[in-house]
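Listed next: structures, encoded as structure tokens.
Readers should treat all values here as calculations from the given coordinates under stated rules, not as data from a laboratory. Fair warning: this is a prediction, and the values are worked out from it, not measured in the lab. Cβ atoms are built from the backbone, for glycine too; each structure is taken alone.
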Structure I
Amino acid sequence: MLDSTAVVAAERQGKNARQLLETVALEAGDESIVVSVVTVLELAHGVIRANTTERRERRQHFLDELLAGVPIQPVTVPIALRAGQIDGRSQAEGVRIPLSDLLIGASALELGYNVGTANIRHFHMIPHLMVISL
């Protein structure tokens with residue numbers, strides 16, 4: 001399951017979505033690649049926040065290409081319950097995981113995926129989650 005930081009890093013390196021997916025496939029081996037709807041939200045936010053028309057169009061094209069190339073996983077009730085349990089335990093120990101990363105991590109756990117990210121710090125806070133640094 002791709003996190004938005006991996007997508008943003010690829011876009012900043014001048015890669016397109018196809019190149020990103022090829023890179024992830026090499027790193028992840030024979031795993032299927034999916035994206036959480038939360039990642040879609042984060043990327044859509046980034047499109048709107050682009051400070052130039054050219055950057056906005058490039059980001060939108062990347063997002064469109066990504067959406068056409070991978071399945072998008074929704075946040076379901078079981079995922080929300082799992083995220084709530086993880087968050088409750090973590091906060092009881094004084095650890096705060098950003099909500100978007102918590103939902104992506106809980107989705108990956110619930111659906112049996114690893115997380116591919118450029119932000120390993122937050123995802124390593126989620127117990128039992130396998131993280132691939134991209």
Structure II
Amino acid sequence: MEKVLFVCIHNSARSQMAEAFVNKYGDGKIAAESAGLEPGNLNPIVVEAMQEVGIDISKNLTKSVFDFYKNGNLYSYVITVCDEASSEQCPIFPGNAARLHWGFPDPSSFKGSHEEKLLGTRKIRDEIEAKIKAWVKELL
């Protein structure tokens with residue numbers, strides 16, 4: 001079983017979506033978790049966008065990357081999903097895991113009406129889903 005950790009700043013949007021998609025498409029052969037440098041609150045627009053594709057993350061908690069490290073968690077892959085603007089803040093997880101960086105814009109930075117924010121979040125959701133599907137297919 002391959003274990004994957006997705007990491008971003010707040011663990012409130014991109015890493016949560018990536019975790020959910022790997023666990024959906026990983027066919028029991030790849031398991032994902034996600035964490036952040038400074039865990040925030042789950043983004044309600046991300047929850048809504050994921051529900052539109054049949055995935056309920058509303059009960060997910062945001063988690064600290066340091067807690068995973070202190071617990072001695074080991075991963076085959078650690079994938080950062082911070083956008084390029086905040087990549088210098090994106091946490092590093094120690095260990096021998098293969099490290100990948102997939103930069104996606106942060107849905108919490110979107111401005112405008114609820115509908116405009118939801119449109120932007122759907123675009124990121126779909127980009128993350130496409131990236132995960134291709135990556136899982138490659139791994140399996």
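One of I, II was used to compute semi-axes √(5λ) of the Cα gyration tensor in Å, and the answer was 22, 17, 13. Which one was it? Matching structure: II. For which of I, II does Kirkwood radius over Cα pairs in Å, for residues 40-79 alone, calculated from the coordinates, equal 11.2? Corresponding structure: I.
When helix-only ellipticity at 222 nm (-39500 (n - 2.57) for each DSSP H run of 4 or more, over all residues; to 500) is computed for each of I, II, the one that comes out at -12000 is II. Source structure of the calculated read-out (mean count of other Cβ atoms within 10 Å over residues 8-15, 27.4) within I, II: II. The greatest value of mean count of other Cβ atoms within 10 Å over residues 16-23 among structures I, II is that of II.
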